[in-house]
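All of the numbers you see were taken from the coordinates with simple rules; none came from a lab. The structure displayed is predicted, hence computed values, not measured ones. Cβ atoms are built from the backbone, for glycine too; each structure is taken alone.
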Structure I
Amino acid sequence: MPARKIPHWPQLAVKLIYPQVTKMVPDILDYLPDLQGKDEDRYPERDYFYRVLNALHPDLVDQLINEAAGARMPKKQNL
């Protein structure tokens with residue numbers, strides 16, 4: 001599967017996404033480094049994390065990007 005360009009938005013930071021993704025799709029933990037006993041602020045490299053996630057669950061990557069894009073859009077004002 002070809003590499004996919006993931007936007008560098010704060011909403012897609014591994015620190016925020018990692019706990020959500022590992023609860024939704026625990027099978028990804030088989031491909032990621034074990035964080036037990038290590039510094040909790042250390043997460044897998046961003047590119048590696050998203051390549052693995054995209055290979056296993058491309059639909060989830062689409063969902064994450066769409067949700068982040070929606071959060072980034074300015075709110076329309078009611079006039």
Structure II
Amino acid sequence: MLTRRQPTIHEQHLLRENDGLRTEIVRLRHDLTHKQGHVGRLEMLLCERSNRIDQLIGTIDRLRDQNRRLDAEAERLAEMVRLS
């Protein structure tokens with residue numbers, strides 16, 4: 001039959017330190033998981049914002065083209081009025 005010996009003071013200190021480090025690892029893993037969740041949400045929001053910006057840029061480009069056409073038509077009409 002094996003008898004268990006008592007850990008030395010040095011071993012007890014190492015065991016307490018080991019327990020503290022395990023607790024810290026659990027806490028850090030929880031924090032990391034939480035932050036990774038935030039990163040995922042931020043990446044999704046960034047993608048949505050980028051898509052919206054692309055849509056708005058397309059709208060701006062279409063409106064600029066429309067304004068150019070309207071300006072050209074207004075100039076033609078003004079020229080017709082001047083000539084008549």
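Quick notes
- With mean count of other Cβ atoms within 10 Å over residues 16-23 derived as 10.0, matching label from I, II: II
- Here Cα extents along the principal axes in Å was derived from just one of the structures I, II, and that gives 121, 22, 9; the source is II.
- Looking across I, II, the calculation of helix-only ellipticity at 222 nm (-39500 (n - 2.57) for each DSSP H run of 4 or more, over all residues; to 500) that yields -14500 traces back to I.
- With mean count of other Cβ atoms within 10 Å over residues 48-55 derived as 10.0, matching label from I, II: II
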